[in-house]
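Participant: Below you'll find the structures, each written out as structure tokens.
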Structure I
């Protein structure tokens, strides 16, 4: 299961209703921040998410509206006397921007909390057991940008009815069976995992794309996603301007969702030049199951 909380959904200029980009993804015991625009720490508080167990940040790219909230967040974590290491993933170019920003505030090579900066290369970032995170390159102007794919693993759960019927006792024996190992009971019977495991769970997939000037090569990464979160900064009537600024139209985002067998399209990076109803109408012409994210919206996959 993935639980999403949208902390900021604006384009580069925030509004009274929309903060700079930030998305909290919760999976199992992990709480992961995707981008950290200015004011993200306050959004965490306003959304009642807080800072507990927040120890990993994924940066789509280095433009300031996506990273300027990092110094404030790190300062607050220092004041809370957090001793946990914060792992920050970003492209080499993005991390260089972060390093220079922190150096300007705290001195070269220094930060208010322990940091681990991990450069991104295409492929798997994290295997957390219950789920994995991968990344893939995205084209957005002169930046080194990445998108992210979260995928749960197909797990099989113990069936209580079969455990009772076979008189399998509580304890380590059940753990071994859940992990796919056969066990021998005290009465000499051998129990195989297939005897007591249910069918595999349906795998879940979340794909998050930050700013992008094209959907070329994104279809393979978005394929069969339960939820695709992607920008829709412009409408089709302003497609030429979208190209100039390196952004998508709502129609292009919807076409990607349609061609990739996505279940739900969530549009973000919303510009104040348009009304939400205009953006949604354009997207739904191509992909009916589209919605626009607002700050503090929550989605559970």
Structure II
């Protein structure tokens, strides 16, 4: 199960109601930030999620509205919050800026409060969590080295209870061993193999996160294909498509067309301009693709097998 909390949903500059790009992704004990715009640490506090186990950050690109919050986050860790280490994954150019921000501005001559590892992203697998993978894919956004991320569960073979019962495998440790892919020996000496009680592999959940992007080429369509959930920018409406193209962004309609053509199940739009209302963005996208949610700060999406639940607080968390 993936759970995504939107900490900042504004494009380029904050608004009264929206902070800058930041998303907290949770899967079991694993927690990640995707982007860390200015004010992210305050949004984390307001959300009630806290900083515990928040030790990996994936940065889509190096524009300041996606990285400035890292300075405040490290500064806070220096004083009263602690994680055992901090890993920041980004492209080379973004990491140069992040290195300056953290080590030359925030820390200067001070010692880092924990080991800080800056990891250069190369396209492909960037992290293996055991239960799922995280892949990085390059996308085009004017003047930057930019990445989208795919969080994908590993395929699983379902345990066929009726077959286990027919073979006399009792509930408990022996079944767990079979699920783990190891053969077991029953009390009567019979050996049961995983293939005897496991069904064919089923693909896991697939969540795709794309921040700023200016071109939806065939390569993008290919790795977005079949996603259970796509979160992507919708900085402009179609009436200003030329401006979107000029600044390296896409429209709500283009995002919806990608979701439709790539067979995506659910679409969430973020990185929103102050010039439009939620209703305008939603209307344009739904003309193309019906399963759309326009994100606001502190919205939460829970992605389970065969189910996606959207949660919006009745009122914003207290300041």
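Just so you know, all these numbers are worked out from the coordinates, no wet-lab data involved. Just so we're clear, the structure is a prediction, and the values are computed from it rather than from any experiment. Cβ atoms are built from the backbone, for glycine too; each structure is taken alone.
Participant: Looking at distance in nm of label points 7 Å out along Cα→Cβ at positions 174 and 254, point out which structure of I, II has the largest value.
Facilitator: The structure with the largest value is II.
Participant: Just checking, which of I, II has the largest value of distance in nm of label points 7 Å out along Cα→Cβ at positions 182 and 270?
Facilitator: Across I, II, distance in nm of label points 7 Å out along Cα→Cβ at positions 182 and 270 peaks for I.
Participant: When distance in nm of label points 7 Å out along Cα→Cβ at positions 30 and 150 is compared over structures I, II, which one is greatest?
Facilitator: On the way: I: 0.9; II: 1.5.
Evaluating distance in nm of label points 7 Å out along Cα→Cβ at positions 30 and 150 on every structure, the highest lands on II.
Participant: Comparing distance in nm of label points 7 Å out along Cα→Cβ at positions 126 and 142 across I, II, which is largest?
Facilitator: I
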